[in-house]
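The structures come next, written out as structure tokens.
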Structure 1
Amino acid sequence: MPHYNVLFLCTGNSARSILAEAILNHKGAPTFTAFSAGSHPSGTVRPEALRQIASAGLSTAGLRSKSWDEFAQPGAPHLDFVFTVCDNAAKEVCPIWPGQPITAHWGVPDPAAVRGTPQQIDRAYAQAFATLDRRITLLLSLPLASLDSLAIKQHLNSIGQQ
């Protein structure tokens, strides 16, 4: 079976991209290995994101906020897919990954931007998790080995609309 490396990018790499990394590493193993990074990493993972991951029964081991520059260094994993998960409506700066990976935008509203009661904040994280979980499930259902890169990109962009 082929193996795919996936990078989830977001501005701060503290919530959405971390959620996606944890979900894909759980659901996609051993065919997929997920990583996450940020264009301007915060340096810390949001505790709410870690709580959401743990409450879903997924591992939080090794999750950290890091720069996307780590993945442009010699010796970095070869990337097959790069997904930006930042929400354009929030006017965030979304990094663009140069090179060969198939890229798609899977915008998700930023739960870290939600202000309100603890329940409202938890609900925002749960919604972001559910959206990413659904999209990753759809990614995992694609017959990647039998599709050309243009067809894969079209499928991935349509998943980002869901």
Structure 2
Amino acid sequence: MVRADGLAALSLRDLARQAGITTPTVYAYFDSKNAIFDAMFGEAAQSFAESKAELVDQGDPYENLMADAQNFIEFCVSDVARYQLLFQHSVPGFSPSPQSYAPAVRALELTHKQLAGYGVRDPRHVDVWTALMTGLVDQQISNDPGGDRWTRLVDDVVRMFLTHCSQEDH
């Protein structure tokens, strides 16, 4: 439902109807809409962490970072509702539970490790990295859905980022 109509369109009544059950039956599994979002967040965060953990070491820190960036962008643009839930906090009043959030923390730790492999350890630079990656995704989703106008800029963005970080380190 959320892939077709967006996160805001989720209603327990419609969910029950599509599942072929009654609304009270939905409440037997989830006590609120936020509980459903929490389950969705946990599943999405786990998928994201697994996708990062599955990346093969290319033997070169730059290639590893490029593969990580491309993986992130593909993961995000392939499911906009999942991206919005994980990275945009677009559901008012929803915060994931610590259990659902834990895989997202593991994924961020993997990002820190990838960046450290290239010598990027400054927390400011990590923030710049996440802003650049989500910025490319946001632009792609908003302005060229299904295309590659912004996703094809990954190589340029990674090179500019690494150049910036290396200049600040010297």
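Each value in this text was obtained by applying a stated rule to the coordinates, not by laboratory testing. None of the values given here were measured: they were computed from a predicted structure. Cβ atoms are built from the backbone, for glycine too; each structure is taken alone.
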- Item | Top of 1, 2 by distance in nm of label points 7 Å out along Cα→Cβ at positions 23 and 151, largest first | 2
- Note on the structure: P(r) over Cα pairs in 5 Å bins from 0, in percent, for residues 15-62 alone gets 5, 17, 15, 16, 11, 10, 8, 6, 4, 5, 2 when computed on, of labels 1, 2, structure 2
- Matching 111 (volume of the Cα convex hull per residue in Å³, computed) against labels 1, 2 points to structure 1
- If you rank structures 1, 2 by distance in nm of label points 7 Å out along Cα→Cβ at positions 55 and 71, the highest one is 1
- Note on the structure: Re helix-only ellipticity at 222 nm (-39500 (n - 2.57) for each DSSP H run of 4 or more, over all residues; to 500): value -11500 computed from one entry in 1, 2; matching entry is structure 1
